[in-house]
Structure 1
Amino acid sequence: MRAQVQILMVCLFVSASACARPVPSQSFAYVTHGTTPLMLDLYQPPTGSPPFPVVLWLHDGGWLTGDRVLPAMVPALLDRGVAVAAIDYRLTSEGGRYGAVPVTFPAQIQDVKGAIRWLRGHADGFGLDPRRIGVWGSSSGGHLAALAGTSGGVAELEDAAAGSTHVSSRVQAVVDYYGPTDLLQLAPDQTTPPGAAFDHDAPGGPASLLIGYSRTGEGLGTLRRNASSVLPPFPPFLALARAANPITHVDALDPPTLIVHGTADTQVALRQSQRLHDALAQAGVPVELVTVAGAAHGGFPASVNAQAVDFLATRLTAATMPIGNPTGLEGSWYEPSTSGQGFELQWIEGDVLLMIFYGHRDAQTNIFLVGTRGGRPSYGEALAFPLTATRNARFGGFDAAQVIRESWGSATITFQTCDRASVVIDGTDGRQALNLVRLSGGPGLRCD
């Protein structure tokens, strides 16, 4: 997978104004491996009021080459009120550059997730919205964008050296331009036409180099032929290949995804994008696959690039935003100005949010209220919970036969962030509005 078409060539497919290369607002070392920093460029929209959504651009180059220079199509996001960040990440050609720190997978996705956590953790200082982070990449960068989208919460792809792991690396929107999605099927998926530019199965192929199985006699082809073997050295490399596949980690909490692929691509077969599309669709994730007739490995017309920009801008500026990690909502929420009132929230398998009211109502009489709601919650969405009152129950020493459960009213909660929410309680004794904050709890991930 060669580097993406140079910017002057890309300008043939976009408007002249889009070819003006913006200057980063600021550049930062977002992580240091050994003594070598990896850099992040941040571009701020020219107008508008913060906090801004942000999209992380991930360059191509077969995980071998490339840099964080933005291609001409990406800065159009700035005019839509979306900040842009671009990073360098460890490349498989850089062995030894970072001392003893490895450059084979999962190094690349660990750096990407570290950059996402860096953006989220520093959002307040740079006028960014930590609830609204997207990723966009092409070819190998498309693979990393798709993997960032599907592997939210996958601990083995996180790296404490690449940023604070208590901050979530989940993203809220993904654009994948012709990225690999199933490494062992890269060669079998190629067909004639359109043909194959090189042999993915060879030891020197980019994906073989990615997982470090690239010496003479190795390569993806050898690994695929031994896919069921339990003998060394195959199992650990097969596990790496599976972990590197975005389709391995697909679940219903993955963010909306746009996939774009040319029908004449001889470097990454169109079938790779179809595999990811089908897996996401089967899991119920909003996904669209755009096939560009006659297009090769990139070089899409301006209308397609504009569709990608619109996809990201529309989703990242929507009034409501799905909460990427609802388990981060768990814990005690309380109203600081009201003594002894609050909620306990629990996220239950099957996308059910359990709300338990604790404290006093009805002229200072203690009451125990319980409500549940199914479905994935979103920021900015009013979530209604019918409440059931439970009376005559205690933590111990009570007669279960005497417990009374009866419909009591409702609570409507709206999450502004994963630490702040407003709630309106309607019950037999009238209406009450509370502004809740979440008690800082254990070491679990935030809900972003």
Structure 2
Amino acid sequence: MGKKNHIQSNISTPKTEALGIDELLVLGTEGDDKNFYAVHRRYFTNEKSCCPACGSTRTRCSKVVERSFKDIIGPESDFRIIDLHFYQRYLRCDSCGSSVFPEPIDFGEKSFRYTHRLADKLAEGTFSYSYKKVCEKYGVPASTASVGAIMRRQISCREAQLRQLQTPETVCVIEAPFYGELHPVILATWNGRTYCLDILNDTSESTYTQSLKMLNPAVVRSVYIDPSDSLSAAVASVLPSAVPMVTDECVRRCARTSMEKAIALKGKRLPLREKKDRLLLHKKHLSDTELIEQITSALSARSELKAVYDCYQSLLDLLEVDWSYEDLAEWSAGISSEIVEFADLQDVIEIYETEIRSFVANVRRTPEEYNSSAKAVCDAIEAMPHCIFDVFRARCLLTSEPDNISDHGKILRLGIPVDRMKNKMNEISSNIKERRDYGL
């Protein structure tokens, strides 16, 4: 393509103005308002593109490739989706001889089929709603292969606007399940409130190390950890002066997981409504005499499940008092060999003795606010609809405003209060599920 194919009089001023992309000129095509054929403004100038390999401007056109983009024009109340056909020139560098590169553009990415402004519209909606439904609104294909690329641009923009993180004295790491995978949630406690700092892609040591390096090791005094070799190694490497601890909340969560498995395997057709919630509840919170009788009656015909339930309740009772590591070890040793559901927790108690003792010596009992926050995060994550990790993390962390703090005149980010983040996550889950149910 060169001036032999198109001349400046071919340009349609009304269409160029309607398109509104400064770097493009639209060619005149009568009677076609859906297809816009465009060239770059430098097409009609002597401006040379620099070679990305050597920086030379001794470049010339080698070939022309027609690229098609979906684009959006007009106001939000009366938008139109158009097909933008861009004649992109590929240039050859005469200085280095072998470099061939496409002329640079700002309105779209390489191998991308949406312009940035349409992709941004889709991404904004996908933060809070189903990607499929957002695409249906704008009348564009909803290929799941494109959602990651569409979201990453907006994710980068939002993350770039975040303030620098204030390093807390206590960091908490919880490995929360999401559709068969564990995603570590990084929490922090500040003035009696729990904040979410980040959610990680996996539980590898390299991922933990990269995340913990964002913190100031001189500030962090203690780290609440989940039983994980990779996490322990990362903490020892990055935060050597911090004290790793396995908390009572972690022990309860491990026991809860074991009890859930027992209910699923041994409690099938158990004659008890809402059996999971009721059997996981600590007995001290049961005040309804009729409900207590129902649980007792239901378990009387399930001796194996009753044994697990009694063991679970005895652990919850133990953690309510001034317990010691010896008390926990005694509980573990007293579990019958026939009860295998607590095997993982028994291993944790044995292997992480030092971390549990450190917790008992320094803290002994986590505040109820932290316990409820940790559970709320795990429950909200479990309730979220399935999506790729980038979208999942963005919906959790980039849709709620974080709290800030002033430190020597500088505004720093504390993180997102868990209650605020939980409410937003539940709202997003409801948006997606309701729309799917009603087919809107």
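Quick note: the coordinates plus some simple rules give every number you see, no bench work behind them. The shown structure was predicted, so the numbers you read here are calculated from the model rather than taken from an experiment. Cβ atoms are built from the backbone, for glycine too; each structure is taken alone.
Side notes on the structure shown:
- Which entry (1, 2) yields the derived value 4.9 for distance in nm of label points 7 Å out along Cα→Cβ at positions 290 and 370: 1
- Structure from which 2.6 was derived, distance in nm of label points 7 Å out along Cα→Cβ at positions 90 and 106, options 1, 2: 2
- Test item: helix-only ellipticity at 222 nm (-39500 (n - 2.57) for each DSSP H run of 4 or more, over all residues; to 500) calculated as -13500, pick one of 1, 2: 2
- Comparing distance in nm of label points 7 Å out along Cα→Cβ at positions 50 and 170 across structures 1, 2, the highest value is found for 2.
- For distance in nm of label points 7 Å out along Cα→Cβ at positions 82 and 354 computed as 6.7, the structure of 1, 2 it came from: 2
- Structure responsible for 18.0, with mean count of other Cβ atoms within 10 Å over residues 130-137 calculated and labels 1, 2 on offer: 2
- In this comparison of 1, 2, the computed figure 76, 57, 45 for Cα extents along the principal axes in Å is attributed to 1.
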